[in-house]
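Readers should treat all values here as calculations from the given coordinates under stated rules, not as data from a laboratory. Just so we're clear, the structure is a prediction, and the values are computed from it rather than from any experiment. Cβ atoms are built from the backbone, for glycine too; each structure is taken alone.
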Structure I
Amino acid sequence: MNSGRPRRVLAVTGSSGGHIFPAVSVIERLCAGVRVTEAVLVLPEKTALPSAEKKCAGLRSAALPYPPPALRRVLGGYAVLLYLPAVFLKSFFLLVYFRPDVVAGFGSVYSVPMILLARLLGIRTIIHEQNVIPGKANLFLSYLCDRIAVSFDGTIGRLGRAGVKAVLTGNPLRSGLRKVERTEAAAFLGMDAGKFTVLVTGGSQGSSRINDCFVRAVNLLEARDKLQIIHLTGSRDYRAVKEAYAGCGADVRVFEFLASMEYAYSAADLVISRAGAMTVSEIIYYGIPAVIIPYPFAGKHQDANAGVLKRSGLAEVIADAEVSPEALRGILEKALSGRGRSEVVSDAGKDAAGLLAEEIISLTCR
């Protein structure tokens with residue numbers, strides 16, 4: 001057993017919140033009670049950590065080379081491939097310097113060099129898949145790592161022979177997320193706890209299509225004075241959305257990004273969103289009825305994620321091509337006529353961060 005010597009864990013992620021939030025939650029759990037001596041979050045250079053995640057006890061971070069915005073605009077995803085040799089070199093340096101007992105990968109191409117090198121150096125490895133359909137990086141690494149943690153039961157059958165190494169942990173929710181009394185949530189947001197409230201979000205980056213269609217839908221709605229809206233726009237559309245709501249008659253709170261999402265979810269009667277793995281897990285956790293509009297350019301990942309909500313009875317799923325202001329107005333009219341918060345009991349309330357932390361700890365015991 002590895003009971004006496006120091007335990008070190010290195011967690012590597014991509015640049016999106018869907019990768020970062022689960023990793024930070026697990027690191028926080030590992031550091032609580034000194035389950036590990038040291039943990040480091042490794043992520044692409046200049047990736048911004050939300051303020052709540054910066055406060056995570058014991059959080060240290062290291063950066064991997066990342067192409068500048070101008071190069072990404074020209075080459076798209078291929079820009080990262082040009083930087084892979086530098087990523088391999090920096091990953092090797094971090095492994096030799098930090099000497100981790102376990103390397104945990106949370107998806108994206110950035111986890112590939114670190115997990116591959118860790119395997120060659122004899123370091124134990126685990127990966128976590130947030131989506132129902134495994135990403136290309138995790139699918140490749142599934143045959144190399146020691147263990148695979150998955151968020152949804154339907155993922156295991158998609159891993160082929162590597163599925164024997166899989167364990168269902170769930171998707172660790174962002175640090176500090178909790179259920180709040182509706183009156184407390186409404187007070188935090190300066191809203192009326194008795195009024196029907198819609199939460200609109202396009203994920204961490206926002207969705208221009210959802211933003212535009214929803215604002216226009218509200219302006220078409222006759223009973224918009226009966227509506228409260230919490231709208232998370234992303235940085236790109238914040239100013240335009242805020243101006244578009246001016247004088248519309250609905251009570252609206254517009255945010256680029258909201259760190260204290262527990263208040264938004266706890267106040268909401270309906271969520272309109274994309275189907276990123278983190279958003280889906282949070283909707284299940286809070287048991288809120290939802291209208292899900294999967295992002296159509298994510299390789300069917302969001303369609304599969306949305307299917308989880310649809311089968312649970314929590315969500316109506318609309319294809320991106322079918323979204324229009326008129327369609328969303330009809331949904332709002334239906335919601336205002338009496339649809340309320342679901343009483344579905346969620347299995348996402350299980351301690352996914354704790355379960356994944358235990359899997360990591362078990363790999364440090366040889």
Structure II
Amino acid sequence: MQTWLVTGGAGFIGGNFVLDAVASGVRVVNLDALTYAGNRDTLAALEGNPNHVFVHGDIGDHALVARLLSEYRPQAIVNFAAESHVDRSIDGPAAFVQTNVVGTFQLLEAARAYWKSLDAAGQAAFRFLHVSTDEVYGSLGDEGKFTETTPYAPNSPYSASKAASDHLVRAYHHTYGLPVLTTNCSNNYGPFQFPEKLIPLVIQKALAGEPLPVYGDGRNVRDWLYVKDHCAAIRRVLEAGLVGETYNVGGDAERQNIEVVRTLCALLDARRPRADGQPRESQITFVKDRPGHDRRYAIDASKLQSELGWRPTVSFEQGMAATVDWYLANEAWVKRVLDGSYRLERIGQEA
């Protein structure tokens with residue numbers, strides 16, 4: 001049985017990845033600091049499962065990570081742990097530098113020491129997979145897509161901190177030989193996403209009859225990737241990716257933000273109409289744009305498709321419908337998430 005150390009495995013993407021990995025027969029040691037976006041409820045289905053070991057802790061705790069590596073002897077580390085919201089990085093960049101840069105450095109140091117302690121076969125089999133974002137590439141015009149060779153040009157404290165962590169991972173391969181892999185993904189959506197992100201935020205505000213805030217003119221474009229497809233891509237890269245390489249993961253589903261919001265409104269109108277019969281599009285409200293808001297992201301995932309045979313299997317329309325259905329069926333999960341300090345208010349408005 002394979003054993004993987006997964007960091008940030010109680011978060012949105014990490015949680016979905018852990019659920020899928022354990023279901024496929026992998027033993028997962030799940031290290032998560034349980035900050036605001038970490039949620040043990042996401043992992044409720046694994047309660048009592050001997051192949052899921054949850055550890056409450058920080059990737060920056062070198063001694064803890066070293067102990068876990070020594071005790072469980074994993075064949076891979078998959079690093080999801082990150083502060084990940086642009087608006088929050090505008091309000092408080094220090095936490096992003098601490099977790100995404102310093103935390104990744106400490107994790108790499110522990111991984112390097114562990115890897116060096118393995119025999120030749122263990123060293124050859126070991127992988128350190130770092131999960132990153134397309135935001136490190138900056139902003140696109142109306143044409144073109146990000147490739148793995150696109151120069152980095154991060155525009156927010158969040159994307160700058162992720163870019164720094166990507167560079168550290170690359171450096172540890174080229175300097176020390178650590179067998180690393182990096183994935184840069186487009187915007188994820190799906191079950192268990194923290195309600196500060198666009199899709200779950202709009203769902204909750206729409207159901208509550210509140211205004212649906214859309215930044216600027218609503219024409220900022222993102223490539224949308226269903227989280228289950230992303231998890232499958234990561235597993236494929238872990239299985240067959242070439243050491244030292246980067247792979248872009250995209251859903252081939254570019255949409256303007258206003259299109260996403262209108263799609264959600266239509267899905268909710270069909271499933272749970274307003275009492276007054278009015279369409280939820282009437283709740284859309286355009287608000288002042290986010291500082292430094294990148295205009296367009298688009299991922300070219302052809303390298304991952306041609307070299308490793310991965311392709312997204314869930315269309316934007318299928319994924320959005322499944323996501324709305326999941327949130328409608330799991331309102332108790334959302335209420336428990338919102339019992340904390342976040343109350344759907346707008347953040348990240350500092351200029």
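If you line up I, II by mean count of other Cβ atoms within 10 Å over residues 158-165, the top spot, with the largest value, goes to II.
Computed over structures I, II, distance in nm of label points 7 Å out along Cα→Cβ at positions 270 and 310 reaches its largest value in II.
I, II: which one has distance in nm of label points 7 Å out along Cα→Cβ at positions 14 and 206, as calculated, at 2.1? Of the options listed, only I reproduces it. With Rg/Rh (Cα atoms, Kirkwood Rh), for residues 126-285 alone computed over the structures I, II, the top value is the one for I, the highest of the group.
Taking distance in nm of label points 7 Å out along Cα→Cβ at positions 30 and 174 as the criterion, the largest value within structures I, II is that of II. With distance in nm of label points 7 Å out along Cα→Cβ at positions 102 and 334 computed over the structures I, II, the top value is the one for I, the highest of the group. Among the shown structures I, II, from which was the value 1.51 of Cα Rg over 2.2 N^0.38 Å, for residues 142-221 alone calculated? Corresponding structure: II.
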